[in-house]
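Nothing in this text is a laboratory measurement; each read-out follows from the coordinates by a stated rule. The structure displayed is predicted, hence computed values, not measured ones. Cβ atoms are built from the backbone, for glycine too; each structure is taken alone.
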Structure 1
Amino acid sequence: MSSTAYDADFRDQVVARLAELEPQFPSTSAAAEVVAREFGISRDSVRRWSVAAGTWQAHNSSTLRALQAENAALRAQLGL
């Protein structure tokens, strides 16, 4: 584990860059990997700072199941 301390401005830049790139990727993790390489830090640092900022878009299986159920219900309403 690294003992490098990054200041708040640096962390804010990383989180902002992730928010900028994230829509272009299939997952937040994929975007975080690119941001980590750009800034020369670990993907986990990007994730932790984004979680702390409240911007990490976690898509766990329960979230996906809920969205799938909602989509199925909407399709049924539309007769699709």
Structure 2
Amino acid sequence: MEPTDGRTKMTQAKKELSPQVQAGLGLAGIVQVAFAFLAFWDLAHRESDEVRGPKAAWIPAILVNWIGPASYFLFGIRR
């Protein structure tokens, strides 16, 4: 059934989700943004010699949802 009030199919599908699922998706989004923020904050406060590779290369990598920040914390920081 095509939405008639200008909403996209995706918007209509989101409206049909239960409130619990909507809350879970919202929470997952908040956690993902916080994870990326922490990675950016950590990158900005580390010296270049503490980071594997150029710091500028990690900026677009961190923007990849979940995988980017996780990769930075797992592989980007010299220990």
Structure 3
Amino acid sequence: MAETTKTKKPSIFSRIKKFVKDYKSEFKKLVWPTPKQLLKNSAVVLVSVIVVGACLALVDFGLNRGIFLFKDWIDLIRPVS
């Protein structure tokens, strides 16, 4: 039979220490945008939000108007007694 070896789990403090060390290492690899890039990217996001919001408003208005027109059409066909 093969022997199974159990490896002891590291203590919570050593795991936290390793996590913080890895976190700092990854944080140093970050590349921050220049102010010009930040302004450009923010403008793109803002314009995109405005365009999508306008499209949703148009769809909402169209559906709302369509439902009321359909309701009026139904009322013409079958008057409420």
Tell me which of 1, 2, 3 gives -22000 when you compute helix-only ellipticity at 222 nm (-39500 (n - 2.57) for each DSSP H run of 4 or more, over all residues; to 500).
1
Origin of the derived value 1.2 (distance in nm of label points 7 Å out along Cα→Cβ at positions 21 and 53; candidates 1, 2, 3):
1
